[in-house]
Structure I
Amino acid sequence: MLHIEGLNLYYGESHTLWDIELTVPKGQCTCLMGRNGVGKTTLLNGIMGLLPIHSGDMALKGNSIIRLAAEKRAAIGIGYVPQGRQIFPLLTVQENLEIGLSTGRVKKKKIPDLVFELFPVLHEMLARRGGDLSGGQQQQLAIGRALVLDPSLLILDEPTEGIQPNIVQEIGNIINRLKTELNMTVLLVEQKLPFARSVADRFAILDRGRSVATGAMNDLNESLIRQYLTV
């Protein structure tokens, strides 16, 4: 689904990502892992076109998107849930969701029923302002807004951060449903190892801006965890 090869990215004058290699297979969840500050969110911003790529290539479904403008990436099937959710606090839940209707691969006139099937609480709170929701409800809204786009690739940046345990479990169940029932591809950044193991099929580890390990989640061993993930 997504293949990145030899990607180099600068943040200002700092060379932040070095020769990144990443493959995200179709219909699976790949967890991008690593300690704080190693470049995970920077890589996601590069994938979304929010930061310029210095060199390398990035292809979605075999087609290079390296030169594609950021505003065009939702239209080719990439849904993005950034760290911190970034919903519009003064807009209602309905207005937040409707923002995605005209930007996805297929233009829609109504919010897909799937969003309310996965997140019934959003249907109950359509008229409530986004800023009045709890943290867990805001995270559900952010994921629902991305799903309005009908994405083939869903990117989630630490969706469990600051979320109560019951909502964390719900988000995990939804990721697994999206994979198994809709064959959706998911790229997940996650610090919580138990959650990552419960949803991810594969892992990829960054360290100091470089790709250092990748494989099936079952192959993520204690040696790698101690070397690259524990603080």
Structure II
Amino acid sequence: MKKCFAVLMIMIISIMLVACGNKEKNEDEDDSKKALDLSKYSVGDIYTFGTYEQDDDKENGHEKIEWIILDKRDGKALLISKCGLDCQKYNNEFKDVTWEQCDLRKWLNDTFLNEAFAKSEKKCIATTDTSNESNPEHDINGGNDTKDKVFILSISEANRYFKDDEARLCPVTEYAKRRGTYTENGVYCAWWLRTPGDGKNKAACVGYEGAVKNYGRGVDHSYHAVRPAIWVYIKPE
């Protein structure tokens, strides 16, 4: 009798565990994609989404991230942070490296993604097929294409989505400045692009004055800001 009862209890517990597992799985599947309502926002507008340390006062918590809407198409919108949010090297070691291999890509898709967005917010961010072009001036191969939740713009994207140098000017947060971002005038900073520079150990960038620098900087350069970009799902307009 006791043996039968024990077997029965094991069966009941197993069924409950499977049911709970299926419930969690179904909830994740049903909730795997969430869409933001950007119907009242146009390309060029500012939209707040996620949080990150910006005023360099950790006692008051993270601040809301402001994003510039660069594009809206196919049920998604491309956002780039209005400010340089952090100071990171493209790669920690000075060596030949592509976007696929670099430390900055790992940091953006792990540390930054998990720190800046709640679980529900992550479900709004699309996995992007990132095209990694060669340097258009110096013909340095950009490496394999990648799939990214968070990325930085390429040379062609920086030229396509911003009409001129002034539009590419990037304010820097107090936190990013304290982390080491260099600013010529205390306001605007240089920021990384994912395209290689004039060598395999360099990455292209945008200067503090807003000009695209095809020749780039050494991948271990420690004074450039990071300006994350994401594609998010949006509700039909």
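None of the figures in this text is laboratory data; all of them are computed from the coordinates on show. The model shown is predicted, which means the values in this text are computed figures rather than measured ones. Cβ atoms are built from the backbone, for glycine too; each structure is taken alone.
Using FRET efficiency 1/(1 + (r/R0)^6) of positions 61 and 77 (r between Cβ atoms, R0 = 25 Å, to 0.05) for the comparison, can you identify which of I, II gives the largest number?
Max of FRET efficiency 1/(1 + (r/R0)^6) of positions 61 and 77 (r between Cβ atoms, R0 = 25 Å, to 0.05): I.
Have a look at I, II and say which one yields 1.12 for Rg/Rh (Cα atoms, Kirkwood Rh), as calculated.
The correct label is II.
Computing percent of Cα pairs over 13 Å apart, for residues 157-204 alone gives 64 for which of I, II?
Attributed to the structure labelled II.
Of the structures labelled I, II, which one yields 20.4 when mean count of other Cβ atoms within 10 Å over residues 37-44 is computed from its coordinates?
The structure behind it is I.
To which of I, II does the computed value 19.9 (mean count of other Cβ atoms within 10 Å over residues 93-100) belong?
Corresponding structure: I.
Which of the displayed structures (I, II) returns the greatest value of mean projected area of the Cα convex hull in nm², for residues 125-180 alone on calculation?
The structure with the largest value is II.
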